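Visitor: Multiple structures follow.
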Structure I
Amino acid sequence: MDISFDQLKSMVVFAQVIEQGTLTGAAKRIGLSRAVVSYHIKKLEAHLGIKLINRSTRTLSLTEAGSEYYQHCRSIAESASAANQQIENLKHDPVGTLKITCPVNVGLQTIVPALNEFRKIYPKIELDLLLTDEVINIMKEGIDLAIRGAPLPDSGLQATKLSTLSTCLCAAPSYFERNLIPKHPTDLINHQWVIYKLTSTTLELFKGSRSFSIEMKGTIKTNNAAARTAFVEGGHGLARIPSYDAIPKIQQGTLVSVLDDYSMNDINVYGVFPPGSTDSKKLRLLLDYLKGYFVKSALVIT
């Protein structure tokens with residue numbers, strides 16, 4: 001026997017009548033008039049073709065069929081209440097999975113440490129992290145949040161700025177044993193570069209009102225930021241490297257920064273997500289946490 005939406009409503013009303021003990025009590029509990037409650041009970045009995053409640057002037061009692069039927073009606077009402085409570089819990093104590101993607105190097109050096117701390121605060125939020133330097137279709141792959149170096153113009157996607165990262169122009173000491181250290185942007189023209197294929201090969205440098213545009217050329221290319229840094233440390237050329245990656249290596253002596261008195265465009269880091277995703281409290285919590293983490297970790301310069 002098929003069950004209509006009206007019958008489901010009547011079943012919930014019936015369960016409330018039994019639990020409250022009177023039609024009037026059930027009416028107050030669920031916000032209906034006594035007449036409407038009575039209508040639901042009569043309609044339910046007519047639909048089932050059997051009496052569910054014995055009525056007297058002051059009391060209600062279940063028939064044998066009514067007693068059996070009540071157990072199922074109560075189960076439906078409890079399931080609906082549990083579903084509502086689960087949604088309410090999500091608002092105040094977020095649970096569920098966040099699927100995140102980000103480039104490998106920035107992921108390992110900044111996002112993974114941030115997620116480690118985030119999980120300590122919100123242990124009920126499960127994390128599914130995909131590290132890749134390739135730009136994937138986040139809608140198709142069901143990604144909740146992508147960490148990217150630009151708010152890409154994917155149709156329908158939304159973005160929020162998480163941080164602004166500075167960069168350093170670097171090479172290894174062994175490279176400068178074979179090549180002159182550049183003192184001016186024009187000196188860069190004849191140098192070898194380790195090319196990071198996911199960004200422009202044109203380098204812009206600024207000093208005061210002057211700007212310089214250098215076309216980077218080299219015999220090593222990679223789509224992986226960590227590999228780029230490794231090749232630079234190996235003495236194969238210059239590269240523009242994010243400060244969070246370069247500074248520890250400069251302090252260790254495996255990299256040397258050049259032209260520090262010139263500035264370069266900074267890298268804006270964005271969180272990109274499907275439209276409407278910020279209705280999810282767990283995603284809002286993560287976005288806010290990442291913004292604060294970048295500031296706290298001195299990875300932000302604005």
Structure II
Amino acid sequence: MSDASYVPPKVWAWEQNNGGEFASINRPIAGSTHDKELPVGKHPLQLHSLATPNGVKVTVMLEELLAAGHTGAEYDAWLINILEGDQFGSGFVDLNPNSKIPALLDTETGQRVFESGSILLYLAEKFGAFLPSDPAKRTETLNWLFWQMGSAPYLGGGFGHFYAYAPERWEYPIDRFTMETKRQLDVLDRQLADNNFIAGDEYTIADMAIWPWYGQLLLNRLYNAAEFLDAESYTHLIRWTKDIDARPAVKRGRMVNRAFGEPETQLHERHDANDFDTKTQDKLGG
């Protein structure tokens with residue numbers, strides 16, 4: 001239901017406790033709240049993240065690069081606990097002034113990279129992998145990468161917030177964002193009817209960007225909403241979702257910086273391939 005009696009004020013004022021489950025970490029100003037340097041590990045690539053869908057994009061990419069033989073993609077992954085406000089530490093804000101995960105530092109070049117799509121593109125170009133060199137195929141891959149970056153806020157901040165996290169369930173925003181989410185699922189389902197992967201016949205950063213959001217949504221790992229959205233009706237998307245989910249590098253990528261779920265599925269920090277345990281990875285199949 002909607003509160004028809006609400007009249008927006010002439011000038012909006014922040015009520016700190018208003019906003020549901022994540023009210024404590026949301027605020028209308030930028031910048032750091034405390035001094036905290038970021039740790040630095042032994043590898044050139046330093047990732048500071050959390051295993052939300054945006055974080056999983058990058059850890060999947062890094063694990064896929066390593067699986068493909070790109071040894072230079074070895075990385076240290078440090079946990080940023082957003083519920084504890086780690087993203088507002090001075091070191092993280094220097095890395096990403098927008099205070100959102102993930103953020104990457106390439107210590108070989110001193111380059112900071114933030115925004116998950118930008119990190120995927122940076123790594124693809126650095127290692128010459130998962131981004132076709134053919135101009136037409138490259139453009140098609142980037143079409144879908146940027147589609148995801150523009151679409152995900154409707155899924156996460158829109159549908160996910162009002163369906164799963166808002167302090168009250170209002171009919172209008174749930175209906176509005178459910179309609180848009182299902183439209184997006186239909187876009188993907190139609191694209192995958194004639195393609196093995198999102199951008200064609202090659203596995204690319206477009207798949208790595210889209211799967212952590214839309215694939216995990218259909219697998220009922222986001223918002224407990226698969227039945228509500230009639231996930232099984234998207235037959236081509238379900239096929240692709242399960243194919244990606246079965247990849248060993250994807251299983252590893254899902255574990256990194258994971259600080260929720262069953263304890264045995266969590267790998268808070270990752271500094272070496274030996275940090276993974278095969279038996280534990282198998283438990284991430286559900």
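Visitor: Between structures I, II, where is distance in nm of label points 7 Å out along Cα→Cβ at positions 26 and 226 highest?
Guide: I
Visitor: Follow-up question, since we're still on this one. For mean projected area of the Cα convex hull in nm², for residues 74-145 alone, the calculated result is 6.2, so let me know which of I, II that is.
Guide: Among I, II, the structure yielding 6.2 for mean projected area of the Cα convex hull in nm², for residues 74-145 alone is I.
Visitor: Suppose you compute distance in nm of label points 7 Å out along Cα→Cβ at positions 186 and 202 for every structure in I, II: which one lands on 2.0?
Guide: Attributed to the structure labelled I.
Visitor: Tell me which of I, II gives 1, 5, 11, 16, 18, 17, 14, 10, 5, 2, 1, 0, 0 when you compute P(r) over Cα pairs in 5 Å bins from 0, in percent. Don't skip to the end; give the middle numbers.
Guide: Working: I: 1, 5, 9, 11, 11, 9, 7, 6, 6, 5, 5, 4, 4, 3, 4, 4, 3, 2, 1, 0, 0, 0; II: 1, 5, 11, 16, 18, 17, 14, 10, 5, 2, 1, 0, 0.
This value belongs to structure II.
Read-outs: derived from the displayed coordinates by stated rules, not from any lab. Everything numeric here is computed off the predicted structure, so don't read it as measured data. Cβ atoms are built from the backbone, for glycine too; each structure is taken alone.
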